[in-house]
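What follows is a set of structures for review.
Bear in mind that the values in this text are calculations on the coordinates, not laboratory data. Just so it is clear, the model here is predicted, and its values are computed rather than measured. Cβ atoms are built from the backbone, for glycine too; each structure is taken alone.
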Structure I
Amino acid sequence: ASAGIFINILKQIFFNGSKAASIVLPKYGLSESYSKNAEDFISENGGEIKLSESVNQTSVENNLINKIETSNTSYTDFDFVVSAIPAFALSKIINEKVEIDFPDFDYSSILNIHLWMEESTFRSGFYGLINSPVHWVFNKDSHLNLVISDADHLVSKSDDETLEMVTIELKKFFNLNPRSITHHKIIKEKRATFVPSADVLNDRPTQKTNIKNLVLAGDWVDTKLPSTIESAVKSGRIAADIISNQLL
């Protein structure tokens with residue numbers, strides 16, 4: 001990873017006012033903190049959220065996106081399009097008239113191991129493990145979510161091998177009886193985050209495009225931050241500012 005992006009983070013923390021270094025401990029999970037509030041805001045302001053509907057292609061005319069074709073229908077009644085999907089997904093559906101130089105990202109994997117148990121003996125909401133291949137354990141009563149970052153070495157392993165490894169760790173740290181696990185689900189996010197290497201950082205695109213009504217967002221655009229939720233949130237605010245300024 002690039003040292004330059006780490007320097008940018010240090011500058012924002014220590015040279016951007018006293019509040020920039022504040023430590024915030026959220027009371028709720030990510031869904032409640034972000035998704036639910038966003039869904040409510042959209043619905044309360046006349047918007048619609050379409051689930052299980054994928055974008056197949058976009059049409060461009062007079063330097064504007066004028067149609068979005070999905071797996072269910074097509075849309076033409078819109079003023080702006082904000083793309084918040086990953087670079088590898090956007091590159092498959094974007095119209096050839098849109099000029100975006102997609103960076104040649106290398107990606108890092110994240111594993112989420114979900115375990116359901118007969119009953120939970122865990123007391124805290126989450127745990128960070130030291131000197132363990134398991135990094136985080138999130139406790140949701142009888143449902144545990146284990147998170148392993150930088151997990152490329154585990155992607156090729158079978159679910160049984162991964163399950164055996166995490167149950168050994170849980171037994172070591174929490175004296176968990178493996179027989180208390182009733183079922184499990186392992187999710188392998190092979191392209192969870194991009195690696196912020198020096199050779200690709202300068203290739204991250206700005207959020208404005210050559211298409212007047214298309215704005216990019218997501219953790220991969222040029223926010224000067226690594227591939228994090230903070231980067232995605234910052235990109236969303238920048239996208240909103242770009243659109244607001246065009247409407248003024």
Structure II
Amino acid sequence: VLSRPNQTMASSTSTGQPVWNVGILLFDNVEVLDFTGPYEVLSRARTEPGVLSRRTEDTAPFRVFTVAKKSHQSISAIGNLRVMADYSFDTSPLIHILLVPGGMGTMALVDDEETIAWIRLVADKPTTKLTTSVCSGALLLAKAGILDGKRATTHWSDLDDLEEFNSTITVDRTLRWVEDGNIVTSAGVAAGIDMAFHIVERMCGKAVADDTALYMEYPRRLATDPRTTTLISS
């Protein structure tokens with residue numbers, strides 16, 4: 001079960017860096033790595049380098065929490081992992097960065113008017129700095145109209161579906177993640193981790209993103225690095 005954040009959220013770190021609230025949408029049959037990968041990256045970022053800085057939240061530039069439709073909703077993710085959402089749509093704190101993961105559950109959510117309306121509501125707020133998706137979460141952004149006229153990507157198996165959702169979307173089939181203004185979409189599953197490091201770099205600078213990758217022992221990938229389908233075909 002992911003930990004519940006402190007509801008008294010600081011407006012800046014001890015080093016003066018703004019603190020951004022990251023709301024991650026949860027739903028039944030969400031892909032586990034789609035949300036846990038970015039959760040790990042964003043929650044372990046620190047504006048002070050080194051291992052010791054991770055022992056407190058004093059220099060954490062992101063406050064990461066999960067949101068589901070109902071309060072205290074128990075979510076059954078892919079593989080039957082059970083997680084409890086921190087907040088409901090009605091009780092969620094202000095969200096600066098919205099992250100919509102994917103998974104088989106998106107097939108049901110594209111027709112869930114309440115969820116689509118909530119995504120649209122959060123994305124349209126002037127206080128929302130970034131709206132992001134991982135994998136097939138892009139289909140939910142598309143259904144909400146957020147990707148109208150935008151460049152975007154998704155899991156390789158959903159690229160055609162994303163094009164069919166709206167002909168105004170320019171679907172990129174090669175990049176690991178696509179940034180179009182304040183909209184960032186990633187390719188499938190593990191590519192969400194790479195996108196999360198990009199978010200850290202965009203909001204906090206390259207040094208913070210690189211230090212987070214060092215702490216996690218994770219080799220950062222560029223948006224232009226090959227996707228899985230490229231590696232298989234070669």
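Summary of computed values
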quantity	calculated
Origin of the value 15.5, where mean count of other Cβ atoms within 10 Å over residues 85-92 was derived from one of I, II	I
Computed 0.95 for FRET efficiency 1/(1 + (r/R0)^6) of positions 13 and 93 (r between Cβ atoms, R0 = 30 Å, to 0.05) - originating structure among I, II	II
When FRET efficiency 1/(1 + (r/R0)^6) of positions 173 and 221 (r between Cβ atoms, R0 = 30 Å, to 0.05) is computed for each of I, II, the largest belongs to	II
Structure from which 22.1 was derived, mean count of other Cβ atoms within 10 Å over residues 37-44, options I, II	II
Highest-scoring label, criterion being mean projected area of the Cα convex hull in nm², for residues 141-180 alone, among I, II	I
Kirkwood radius over Cα pairs in Å - structure with the largest value, from I, II	I
